[in-house]
Structure P
Amino acid sequence: MKHPFGIILLASLLGFGNTNWQAVAAEPAPAPNVPLEALQDFVTVYERVRTEHVDPHTDEELLKLALQGLMLKLDPYSVFLDAAATQALAEATTGSYVGIGLEIEPAGHHILVITPIDGSPAQQAGVQPGDWVTHIDQHSVKGLDHTAISNLISGPKGSEVTLKILRQGQELKFTMQRAQIDMPSVRSELMADQIGYLRISQFQERTAIELVRHMQNLRQNGAQAWLLDLRNNPGGLITTGVAVADAFLHQGTIVSTRARHEYGNMVYEADATDPSKKLPTLVLINRGSASAAEIVAAALQENRRAKLAGQTSFGKGSVQSVISLDEQRSIKLTTAYYYTPAGNNLNNNGIVPDHKLSDTKTGEDTLQKAIALLQNQL
């Protein structure tokens, strides 16, 4: 990815080290007509804070706090990214970064864990989807935005970070070491009765290409059906989600976006190629399946290409654009909503699977039930 970058379209959750992007040329914003009274209010409050707050702050620090506060109040996914956060986002497109591998969403006084990434320090330590982070290394997370949270969680490889977590009323503590996380987004295996198992843990730049390669190898080894596992997949680049869905479809709408401006309204259609060869398909989802993962699941379900099994998905139906401010800093701004082929926006609702399956701690029991469902289609 070259810098400076312009606008980057995301369909991913607020997280650490698992966001993918695509650069688009940024248009200069027109000069706004700022109400003078509101501007005077800002200047008055700013001066009071600068001169009277118990802890002194530089003008640079206060202006940065003002930017962070502006973004924080818009919606859960819009955020101001300083140089460190912008660089972390850039590194995440490759799927290689130093961190703990945790996708989160600030919510009220705590941070909601959407999912720990496969094989990450967070997953190995025992952090689970649905946990609530209350403290990071003794620091309360109340009121913190993405940048502040990222600064607390980030650190050099091998250093430790401790999370205090609430889980169903129980307070837990997890200490883990930050690690270099190199995560291929797709893995596969040929399972019983020639079922081709395809696990997508995240949507990186080359996920769709990797998926097709895995599908071709599995077919050469006798695969007669597909089990697509999107559990705990927090999302990623919207075009990657479209390409993954297209690997199973040969026609029909995959997803559409509706934005404030006409140029942000897009409709993505499947092309005639079909790497899946129309083999019977079952998709596994759970409450950690979000955003681009939901785009894939909804497209296959509503085009009647596959059945879904598992739990109702997370429910995120908005698109973020990463817009550069300069060569180092940027903002991640919600600029559109996405809609399923049937015209549904999944925000706060999620996708209801065709087959409800309980999600066990290891997930193995759920996987075996999914295999049994798919075997009935053969």
Structure Q
Amino acid sequence: MKTNGRGQIWALVAAAGSGSRMGLGFNKQYANLGGMPVLGHTLLAFANHPSIDGIIVLVAPGEEAEFQSKILLPSKVPTKIVIGGRTRQESVFHGLLALEKIIPKNLQAQSLVLIHDGARPLIGPELIDKLIAGAVKYKAVAPATPPRDTIKVVAEGGVVESTPPREKLRLVQTPQAFALPLIMEAHRAAREAGFTGTDDCQLVERLGQEVYLTQGDPGNIKVTVPVDLTIMRALRGESMKIRIGHGYDVHRLVSGRPLILGGVQIPYERGLLGHSDADVLLHAIGDALLGGAKLGDLGKIFPDTDPSYKDASSLDLLAKIAALLAENGYGVANIDATVALEEPKLAPHILQMEKKIASCLGLNSEFVSVKATTQEGLGFVGQKEGIAAWAVALLEGRD
């Protein structure tokens, strides 16, 4: 295992937040950035750095399965998943406790930890180098940039109280790097006092320990609102390749089966027959995605001869397809799908379907469209013998 000559260096990546300001309806860490979830880029940045011994990823309670289905863990360094807490500070503390158990006791006094927001995927190796060197020298260091705008202190109602001198203000980023014993002491002291800080440096400041700031990277931005993803794509200088996929599927209606469409169970006296849950809508979407990336079709990836897919949730299969696309450098831009059936009426359920599909693919639901139509009594659909679905998918790839 690599060391800094005195101890070990680990990255602790906080990815347990909800990211509600993004308005995605799912954790922003899984939003698509260049064919890979945001969090995937963050983990690779640390895994590819020659000084990092390992990574701890803090995942929100209940999101373990989603994390494992959407994030391909880097294999270059040990990566451990730790369940976070109710707040970022509590999550980081969970991660530090796990780190105490991993690093041998005789190395802990000289070991360092870099605490980073999972939603900052553009962290570069030069900044990591600078922070490691700073933590060795000062024990607590963080990157920061000067504000470009004037900052006001305001009272209730928006009335200005004061204008602090801009030359003394800094915008602090992550990773924040610390000597392991120091940050453990700071977190334990804050926990005992019931104190919650806005970042990890503030907990160290409470101990009377000096925290040093080093020049940050203006491109090391955090995904907070949707426009941040657009800015990140521009900063990455990504050139885009577009692929379009088309999918079609049909299943027979039978008694004794639940009717599941778009991941939503629809009240009806019959359901669709199939090896999995026979969600004809998700199967059409899955085929469109696979076809657009030239990765085969649903039957090839999930054969009905495999007992492990018996009665499988098609939402789970769709999540696996999304992960496969990411591995091959593709992200999903939008989905347009049509379901053909005589009954039941789908209008009351379409919004829920769109949200489930979008969440599964790391999209905002505005990029997923589901429509329903009848066959006017014609054919097997018109005779209520089965349900058919068509889907078109637009994929984005990065050269």
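Overview of values
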{"item": "Ranking P, Q by FRET efficiency 1/(1 + (r/R0)^6) of positions 78 and 262 (r between Cβ atoms, R0 = 35 Å, to 0.05), the structure that comes out highest", "result": "P"}
{"item": "Label whose coordinates, when distance in nm of label points 7 Å out along Cα→Cβ at positions 134 and 294 is calculated, return 4.6 (choices P, Q)", "result": "Q"}
{"item": "Which entry (P, Q) yields the derived value 1.89 for Cα Rg over 2.2 N^0.38 Å, for residues 206-301 alone", "result": "Q"}
{"item": "Mean count of other Cβ atoms within 10 Å over residues 46-53 from the coordinates reads 11.0; which among P, Q", "result": "P"}
{"item": "For Rg and Dmax of the Cα atoms in Å computed as 24.7, 79, the structure of P, Q it came from", "result": "Q"}
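Here, each number is a calculation from the coordinates, and none is a lab measurement. All of these numbers come straight from a predicted model, not from anything done at the bench. Cβ atoms are built from the backbone, for glycine too; each structure is taken alone.
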